[in-house]
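S.K.: Given below, in the form of structure tokens, are the structures.
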Structure I
Amino acid sequence: MNVIDTKNAPGAIGPYSQAYEVNGVVYTSGQLPVNPVDGSVPVDITGQAEYSCQNVGAILEAAGSGFDKVFKTTCFLSDMGDFAAFNEVYAKYFTSKPARSCVAVKTLPKNVLCEIEAIAVV
């Protein structure tokens, strides 16, 4: 098992790792829409979805993988009313259309609007 850690995505805000690589598969933790440089969070779902996707991408890159190697994602939204806008951004990054679950949750850490986790081959 190899811990994946990059400064190009936000650090963990709890007792967990950004990702693990195990037997050629990378498992990311859920990525919040936080700017890894200054900790800022966009106010709208479009900006937040962009940051969450970019953070997943940075971790995949650090693991030697990429969006084209993702085969499963789990997406969390604080409001299903944001589903269409979230999908527009998500589709730009996850062009291979991996299997996906998308659920609404009551709240997310830092009161953000979305969070994305991914599983990919290296």
Structure II
Amino acid sequence: MAGRRVVRVRRVYEDREPDDGARVLVDRLWPRGLAKEAAGLDEWCKEAAPSSELRRWYGHDPERFEEFSERYRAELAEPERREVLDRLRGLARGGGLTLLTATKDVERSAARVLERVLADGR
């Protein structure tokens, strides 16, 4: 469907799937134990990741996820993030986008928040 954004989130350690579209790592740090050649990435978009301070504060504590989501959305709303969000939206429109993360808990990850921001169009 023309103009439809297809965005999904997967772990970077999973094999490429035919419907992945553009595969973009959205973590600030490179995943442990993963060779760059094995990652199958189209892009590493560190600029889309939460700030180091926010990432350290969150520490993947499930009890902090709601507040983390709000703080990360606020970071993504900053004017300097507009270009990276526009680039990701363009990739999604151009054949799908898979946001990749090394996080074990994908449902409570920055990549999942980013997926929702891209889907909301904000």
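What follows draws every value from the coordinates through simple rules; no lab data is involved. All values reported here derive from a predicted model rather than from experimental measurement. Cβ atoms are built from the backbone, for glycine too; each structure is taken alone.
S.K.: Ranked on FRET efficiency 1/(1 + (r/R0)^6) of positions 18 and 50 (r between Cβ atoms, R0 = 25 Å, to 0.05), which label among I, II comes first with the largest value?
M.R.: On the way: I: 0.85; II: 0.25.
Comparing I, II by FRET efficiency 1/(1 + (r/R0)^6) of positions 18 and 50 (r between Cβ atoms, R0 = 25 Å, to 0.05), the maximum is at I.
S.K.: Now, a different point. For which of the structures I, II does the calculation of log10 I(q)/I(0) by the Debye sum over Cα atoms at q = 0.17, 0.26, 0.29 Å⁻¹, for residues 26-81 alone return -0.57, -1.13, -1.26?
M.R.: I
S.K.: Could you tell me which structure in I, II was used to calculate distance in nm of label points 7 Å out along Cα→Cβ at positions 34 and 74 as 2.9?
M.R.: Of the options listed, only II reproduces it.
S.K.: If helix-only ellipticity at 222 nm (-39500 (n - 2.57) for each DSSP H run of 4 or more, over all residues; to 500) is computed to be -7500, which of I, II is the source?
M.R.: Derived from I, not from the others.
S.K.: Using relative contact order in percent (Cα under 8 Å, 6 or more apart), single out the structure from I, II with the greatest value.
M.R.: Largest value of relative contact order in percent (Cα under 8 Å, 6 or more apart): II.
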